[in-house]
Structure 1
């Protein structure tokens, strides 16, 4: 039994005590995908414009971003289909509210940024690659619109760094200073 006296259900679905293995797997897979999306767009700067490695990194940025978009919807469906495990000891109302707002902001990030990338490619008249498929354009070719979408997308990307950093910092703060089970509920080894 874990140190805090709570039992682990160990199943794939969420329970009132902990996240299920499906939620946990999706959480950490999304982290890896988002890190890869950011890595691709940052690493492209190491290569000259128009070079094959730079273009490959941009293509991977698009495809991995669209993977985040698809999995965000799955993750949201899983989240809405079961209970959200409570935190022990129970946090204050303002902490619960700030956590909900953070999660909404992260879902906006995981859905909005890839959608913005899709709109940029569409408005630029470029193909939208997705692992051998070409996705349809969402809007017609329009350079001004492409520039606007790009500016919004880049601002959102910067905000993503901040949101992800705050999310991670809050989890570590709860784990090491508040000493509640906020982080342990999302760790795959908890309860063993």
Structure 2
């Protein structure tokens, strides 16, 4: 099973340059940078915190990003220690500089993106809020494979980890923190 996944990862990694185009390269670099340090998600969180009706959701987003970071970046990456694919590439083949972190499994950009998306979905936000957040999460995740800084399985597991941490955050907050205390203006 693991040999098949590794084979699939390597085939995708080797073939992804076939779809590289200058305009896509620029778009994917921007998408990837939006996930750096969770920049886009902290902006989304700030918007939720400003609105009294959604303040509780903003706090759940903060918790979910922290939980996801702890699990993915703090524990799993340093346990698995999978080297990023870009560290074995020639410099002229790279579209991005090597990321600061050496390990790739799971994708932290993807995990935090899907943690936020899951909180937004489970908080019953309107579709006009859910759709762009979900599309942004998908773009960030895809950009990591496109730019060859992650294998596909890094991104898929990052997505699953983010969804699990987002769900756990919502469940934990609903069980422990009363929502009505955050409705002050």
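Laboratory data are not the source of any read-out in this text; all were calculated from the coordinates shown. Computed from a predicted structure; not experimentally measured. Cβ atoms are built from the backbone, for glycine too; each structure is taken alone.
General observations
- Parent structure of the calculated result 10.4, given that mean count of other Cβ atoms within 10 Å over residues 48-55 is the read-out and 1, 2 the choices: 1
- Structure with the greatest value (metric relative contact order in percent (Cα under 8 Å, 6 or more apart), set 1, 2): 2
- Source structure (of 1, 2) for percent of Cα pairs over 22 Å apart, computed value 46: 2
- Comparison of 1, 2 by Rg/Rh (Cα atoms, Kirkwood Rh), for residues 112-167 alone - largest value held by: 1
- Calculated for structures 1, 2, mean count of other Cβ atoms within 10 Å over residues 56-63 is largest in 2.
- Comparison of 1, 2 - label where distance in nm of label points 7 Å out along Cα→Cβ at positions 104 and 144 is highest: 1
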